[in-house]
Structure 1
Amino acid sequence: MKTNKSYIKRLKVTKNGKIVARKPGQNHFNAKESRRSQLNKKRSSSFVMTNKAKSRFLINS
């Protein structure tokens, strides 16, 4: 089974096995957003995924 490349590009697995993802919607058109919402999007968020899904998408990472 191959690793899903789209997941690998968007997610990072920490040394303890947690999955960290970047929040969506911060690529462009951010001038209209408040500074607070821009800074909140910069922080990475934990990504909840079941063990079955982890094994399906992230087998080689």
Structure 2
Amino acid sequence: MRILLTEDDKDLGSAMHDHLVAGGHAVDWAKNLSEARDYAAVVGYDLILLDVHLPDGNG
């Protein structure tokens, strides 16, 4: 499964990323809403995990 993870907290994002990759998923990790939009514009994702409170907007 191709997943876009959007999380600005480094520790939480790293743990989530590592767990998803260990589960066999392809994961892109965006650290803000702008990055997430850029990824989503060019990659087709099966799942987008989006933090509710981001520094440049809300998910």
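Throughout, read-outs are computed from the coordinates displayed, never taken from laboratory work. None of these values were measured; they are calculated from a predicted model. Cβ atoms are built from the backbone, for glycine too; each structure is taken alone.
Structural remarks
- log10 I(q)/I(0) by the Debye sum over Cα atoms at q = 0.15, 0.23, 0.29, 0.30 Å⁻¹ derived as -0.37, -0.87, -1.25, -1.30 - corresponding label from 1, 2: 2
- Structure responsible for -8500, with helix-only ellipticity at 222 nm (-39500 (n - 2.57) for each DSSP H run of 4 or more, over all residues; to 500) calculated and labels 1, 2 on offer: 1
- Of the structures 1, 2, the one that 1.00 was derived from, the read-out being FRET efficiency 1/(1 + (r/R0)^6) of positions 15 and 31 (r between Cβ atoms, R0 = 35 Å, to 0.05): 2
- Taking FRET efficiency 1/(1 + (r/R0)^6) of positions 7 and 39 (r between Cβ atoms, R0 = 30 Å, to 0.05) as the criterion, the top-ranked structure out of 1, 2 is 2, with the highest value.
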